[in-house]
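Q: Below are structures written as C-alpha cells.
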Structure P
C-alpha cells in the first residue's frame, strides 16, 4: 500500500476500552508527533507531550498485508518493546490515516487508536 509512504503528523493517540470507559490519551489530548514510512520498508515514530516533558519513540521495519501494517520494533525509548511486532489495522481516508490494534500491554481490554494527517 504505497499510500502510507512519507510523513504523517499526529492528530491523536488514544486507548479505547471495550467496557465503554472514556478514552485515555497517554501523552495528553494535545500530543505531538510524526511517523515516517520509507519505500525501503523502514518506519520511525515519535510522539511527545505538547510541553516536551515526555517522549515515546521507536523505529524498525514494516510490512503490509490485507489492510494491516506490522511494525517490527528494533529500537525504542521503551526497551521492553524491542523485538515486538505490533499489528495495526489501516484506515486511509484522503490525507488522514488511522492505525488501530491491540495495546502493547498484555491482558488489557483496550486497543490503541492513532490518527495521523499527511505532513
Structure Q
C-alpha cells in the first residue's frame, strides 16, 4: 500500500495505515520531505487509532505547501525505507464542492438538467 497525500486549503497531509495498535507507534516512523530534492526536512508523525477497523492511521501535515514544484516524501520505519513518493501539490488538491446543486428532468428520455453555483472563496488571502 502506498502513502496517500492530499491538499485541503493550503496544507498538505500525507497518511498511511498500519494493521496494529501500539503505544507510541508514531515514534517508530520518520517522515522526511524536500522540494525539488533540496533541503530535506523532517515532519512530526502523528497517529490516530480507528477502533472499528483495528487500524492506526499515521500522518504528517505540512503547512503552506507550494504549488507547481515537485515534493518528494519518504517514510522510514525504524530506519528502513517504507514509502517513497514524488508528487505535485496541485495534482492532489481537494476542491470545495459546488453549492446549490440541482438536478431536474429535462423531459427527454436519458437527459437531465444540472445546475450549480461555484463554492465560496474561503482561502483567498
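Q: Can you tell which of P, Q yields 1.2 when distance in nm of label points 7 Å out along Cα→Cβ at positions 47 and 103 is derived from it?
A: P
Q: Taking distance in nm of label points 7 Å out along Cα→Cβ at positions 15 and 111 from the coordinates of each of P, Q, which one would give 1.7?
A: P
Q: On Rg/Rh (Cα atoms, Kirkwood Rh), which of the structures labelled P, Q is highest?
A: Going through P, Q one by one, Rg/Rh (Cα atoms, Kirkwood Rh) peaks for structure Q.
Any read-out appearing in this document is the output of simple, stated calculations on the displayed coordinates, not a laboratory observation. Please read all numbers here as calculations on a predicted model, not as lab measurements. Cβ atoms are built from the backbone, for glycine too; each structure is taken alone.
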